[in-house]
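Several structures are given next for inspection.
Each value in this text was obtained by applying a stated rule to the coordinates, not by laboratory testing. Computed from a predicted structure; not experimentally measured. Cβ atoms are built from the backbone, for glycine too; each structure is taken alone.
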Structure I
Amino acid sequence: MKSRYLETIKAIDGKIYNLSFHQERYEGVLKSLGVTQFKRLQEYLNPPSHDMYRCRLVYTKDSIEVTYHLYKKREIKSLKLVYENNIIYNQKNEDRKNIDLLFLNKENADDVLIIKNNLVTDTSVANVAFFDGSRWMTPAKPLLEGTTRARLLEEGKIFARDISVNDLKNYTNIALLNAMIDFDILSPKNIGDFYC
């Protein structure tokens, strides 16, 4: 079966956000498949002119399909650390079964924080960043290099480094990063209680 890839793009009142970063990732995936001619994603997007929508763009080497979904933010107040050294999700693929299986281990937490080879990677739906008292640090080896993460790194608002499980106690805040929530700082009363 042919692989199908995704871009999740934010639109508010018809305005599309950060499209150049989605275009760049889309082209990078197709280049890895040997494609040299690319479509302009802008030409396929026509979101509703009111409210906040998740534009779900599904593509293959030959096709692009777009659907629009009214966005409702999911509240995250706790993360369960789950360990999986063999997971690979370096391209935003429609097949997320390995991540979905890890998400089932969240128990009473709101989401999982995936640990690979003792290093922090991502949650099931977002990159992460941690505040060390002066700067926001994001894992240098995420499962997926998200578009918001790429933009914030380029803007010098976050910095990449390896973050081990043992390092988590050194950070005072955590933020989730993805196309829909941008940079969402979570404020647990006690950072140590945030991780289950």
Structure II
Amino acid sequence: MFTDAKSEIAATAARLVVEEGLEYGPAKHRAVRELGLPSRSPLPDNDLLEDQVVDYLQLFCSDTQPQELQALRELALVWMERLQDFRPHLSGAVWRGTATRLSDIHIQLFCDDPKSAELTLIDQNVRYEVHSTKGFKGATVDLLSIHSLCPSLNEDIGVHLMIYDLDDLRGALLPDARGRSQRGGIQALRQLLDNAA
């Protein structure tokens, strides 16, 4: 029963992720509501949801998603090169290959001084908003959000810069439970772009 419900939640959440650009957590909770399930229903894990997102993309978006992903990765590379002093690493859907034009770009910066990234944005005349979010280690980290025009898509894309201490970089490079890298630096991103070209 729970397994079937989790699969149904994952399939519905995958549609919301792809069609509306929702993040995984909100998509799961909204899927529960849309399906009329109890609010405390067990939720699928992110691996199951990502599998469903991949299936949905292959079924319904195979003609557009690869080009959209390439455009987002190219824009991510621009920002990573602009911020290369802070050891940028791309994460999230743009890194994992499940992004569409509705997806935001998530870049993690590993800084000696947490305020240095903000000072660089100010020096580059980049407007940004400061938020906080839960980082990959569970602690709260600063999040700098900017809007950047993606020329290939001709629309503004959210670019979110998560600020970590330099010491966090070592743990950041560990693979996930399936042995996949959870983020990649500039060279790794260039390799993805070259492989897709």
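One of I, II was used to compute helix-only ellipticity at 222 nm (-39500 (n - 2.57) for each DSSP H run of 4 or more, over all residues; to 500), and the answer was -4500. Which one was it? Here the read-out was taken from I. Hey, mean count of other Cβ atoms within 10 Å over residues 114-121 derived from one of I, II reads 15.2; which structure? Answer for the origin of the read-out: II. Looking across I, II, the calculation of distance in nm of label points 7 Å out along Cα→Cβ at positions 90 and 138 that yields 3.0 traces back to II.
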